[in-house]
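Read through the structures below before going on.
The numbers here are math on the coordinates, done by the rules we state, and not lab data. Just so you know, these numbers come straight off a predicted model, no measurement behind them. Cβ atoms are built from the backbone, for glycine too; each structure is taken alone.
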Structure 1
Amino acid sequence: MFVLRPKRWLYLTHRWSGIALCLLFACWFFSGVVMMYVPRPVLTEVERLERLPQLVAENCCVAFEPLFPDGVVPALRMHGERPVWAGTDAQGQPRLRYADDGSALPDVSAGYALTVAARFAAASEQALTHQGLIHDDQWTVYRRFHPHRPLHKIAVNDAAGTELYVSSQTGEVVLATRRFERGWNWVGSVLHWLYFTDLRRQGAVWAQLIIWLSVAGCLLALSGLIVGTLRLRPRRRYKNGTMTPYSGLMRWHHYSGALFGVITLTWIFSGLLSMNPWGLFERARVGDDERALLSGPPTPHPLSPAAALAASGLAEPRELRLLWLDGQPYYRIVGAEADGVLVDKAGQRREQLPTAALETLSVRLRNTDVASIDWLQDYDSYYYSRDDSRDLPVLRVRFDDGIWYYLDPRTGEIAAKHNGSSRVYRWLFNGLHSLDFAFLLRNRPLWDVVVIFLSIGGFALSLTGIVAGWRRLRPKRRRTRKASAAKANRLPRLAS
């Protein structure tokens, strides 16, 4: 009986898995570079605040507690020409009520959505086109849009090809996309994550597909590293005088695998971990009891919203929120550029909450000893941002049981929480997949250069594999005819 040796099985596994997956690998490398510069379409917080009308609270506001009896603490902002209390209940459903009289908002008809969109885009309603009431599409298939469905899709018909999505539940714009980012995302985030609408609608199927494709990719990359190592001779050269027995295209495939095979394996492996397969990692979730310990029992703020806006000194306030620290009330008022200030119950403007009170409360978050408590003026390995968008300073509190907290003195909120599992995940995913290492991130564009160089190497490795696979799969007759012609060309000519 014919039995393949283990080494032969290894070669065959790499060959045929490469034929099956090299195109996907090439897509992952290319789309990863695109994603570095063209992110997935989102309505950023800065963009949302910029497009909100200036908050006017004269002759306002009715108390929100009777309007939100289940403990929701809403934000005050403008909705058209009128202020609204806007909050989210425990089920994640958005709720809005007019703040000047407590009445409910009107139903969000197509005409109303056009009015909202025109105001957001600073355009006339006549220039806009209502494209229908949709459940989802390529850019709104994500779970965070569930509370707003169905969505009014509206084309602005401007030079940028802007399309807006208006919530049928709140009458607010929840997403804005432009032609440029939509086009590039087809070869960026959509291709990279296989975020095709029909597939992404089946969340469980999509997740399993990504997991098992990544597992197969790991086997391909690992088998390639083993085969490449076995066939590489840096000292005892082959008869052709090189370190590889291959010639032509396969020589380039062998060399690119030797150079970029490890990063290919680590990127596929860390991509697998991004899905948290089989629940390997435990997320450190912030609990309601932890939030309640910091806020304390809520008490009314003695100032009216109008008085707080005047005390804030902001030229163009956009949103007002009520928060507490150890039972003491504060208004946080945010401007057009997401710059925020606090107003305490005495009407004094503050840049941040009392640090001593925050430190005192933070050490009570767990029933264990505190290992260290520090004010960070710069990012560390677990609280950071590639574009410096996360606020500093933050209070970092580390406990002996391995739980770390990062507290924001501008809001009194827990900005981040980590346990041992989430810290390991940070290195295995963000470290290996995005190369989020401090010495690279703090010296951009060094990070960009390194990631792009490695991506080009991985793409070249994949591309040579694609061509080799295509040659292997070509019809046998054509390959035989070409081989015969090549052999004939090599035969010595007879002397005439």
Structure 2
Amino acid sequence: MAGKDDDLPPDFLERIDPEGFSVPELIALAIIEQRRPLSFEEAAERLARLGVFRTVPSLRKAWHRQPSLRKTADGKLTVVRETGELCHWDFVLSKVREQIGLRPVRPPVAAPEPRTIDDQSPVRAEELRRGLEGDLPAALSLRRLLALVAEAAGGEIDVERAVEILAEAGKRFVAQDLRHSVSAISGPVLLLGERLVLDPRDGSLTVARRLLRERLLEIEEREASERQAEAWRREREKERRAKTQAARRWYAGARKLVIRCLFDEDDRFAASLLDPESRELQDFTDRAALVSRLEAYDLILGLDPWFDLQRLGIEQGDRMLVDLSPPRKTLQLNRRGRTLKITPRLMIRSTLGVSAPGEPSRLRAYLRSGDLGKLFRRLRSDLKALWRLYEYGCLHRYVRLRWGFLDELHYVDWNVSQLPNLEEICSEAAQTQEVLEIVLGSPPGWEEPWSRALRVRVLSAKRDDLAVEYADTGERELLDLGEVFALRPSPREPASPFPRPEGGVRVS
């Protein structure tokens, strides 16, 4: 399951509010609490003790096809640590920690204590300047405002100077507006020639002072709330960066493996493995040898690798799994209900433009006939295509679906290393003017992964387009971000003074 739950106490489920979680989330949390797979009956009983009453059929319906919940061979549900819903499960576990007190929730803004508004002492110039920020209370008329301006100036002020003070605060008036405001009727300020003179005996002066100082209190409370929110954001950003760096360190040290298994009904078996770090390929027909080989790996990628491990009788343990199956199974094409089945073959061909995993029926035919040479050549080709698909998905955060008139992007959450995506890398390169090597279109040969690389400087990177300048010719071009298969700092350039993220994904 995405996210670590080692810090959750044994009784954490009793301390959460079940109203804040969906039924599949509560099932997963019950499994985490018990530290073992649960049958549907056991899950229904545990949820009932929380006050969530569901029948077993309703739980079966709620579970159907939910990420991170898988059914074991004996029909029980278990939680699988795999990608696909990383952000979602991080959010769920974060919410659990907040509710049980393991992580501080954002503190509410404390209600201000009642304060006595001083409407007797004269308004100071600093108070006036602060109080004039932003919109003023509707009750603070221009006449009352001028009384405050005159009081802050010592009791009287020239009309033109009053216009300047108001203009500095963004209040646009002309001298005639001020003269007209104070000449019509008596009030807290009088017009004597070209000077505004305060009448401190007028009762509306205290009203003006109160309105201004209430406004000052609102400004203080708003600024206090903003400071508190900013402190909270900094703390969350610090946590996010620490989590990102931890994920990158883990990924840099993790042993990675791409697996492709084939199981036949009469217990025939074949599998091929790719170690992307050493680029070593291995073939197996002996299950025991394969199981022994898999023990050393921390990150396993494939088409539903959890199913492969289950068929081999291997516990997932602390391994992370990345399921490279299509993010969607079908796509509705028209209103009449015509649907397109999205297979791994279609997804790889659409995204990379290369040959895709072999048809299961043909692979099984090779296995039954004993033609292991053809079978393992096909499985090895599949492994290379899957690894390249994984790297493309990590770099772009999506895979492509192109079929007929369709050209769609489908989000994938395979980036367990939490490295920056292509747009972020190119935006940084545009600022540093670092020369990059970029491979466009379909991937080149497996043995020479950078044989078609172009040396470019990034001018700008947007959501869909990449403006580049070719480092060798100076020509400029607008590229489609989706057509970028791989990129890296140019090895023919001096090392960049800007540090690269550790544990980067090697797109090869």
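Worth a mention:
- Answer label among 1, 2 for the case where distance in nm of label points 7 Å out along Cα→Cβ at positions 203 and 347, calculated from the coordinates, equals 4.9: 1
- Relative contact order in percent (Cα under 8 Å, 6 or more apart) from the coordinates reads 10; which among 1, 2: 2
- If distance in nm of label points 7 Å out along Cα→Cβ at positions 99 and 259 is computed and equals 5.9, the structure in 1, 2: 1
- Identity of the structure behind 1.4 (criterion: distance in nm of label points 7 Å out along Cα→Cβ at positions 147 and 411, calculated), options 1, 2: 1
- Structures 1, 2, by Kirkwood radius over Cα pairs in Å: label with the highest value: 2
- Structures 1, 2, by FRET efficiency 1/(1 + (r/R0)^6) of positions 211 and 379 (r between Cβ atoms, R0 = 25 Å, to 0.05): label with the highest value: 1
- Parent structure of the calculated result 3.2, given that distance in nm of label points 7 Å out along Cα→Cβ at positions 323 and 371 is the read-out and 1, 2 the choices: 2
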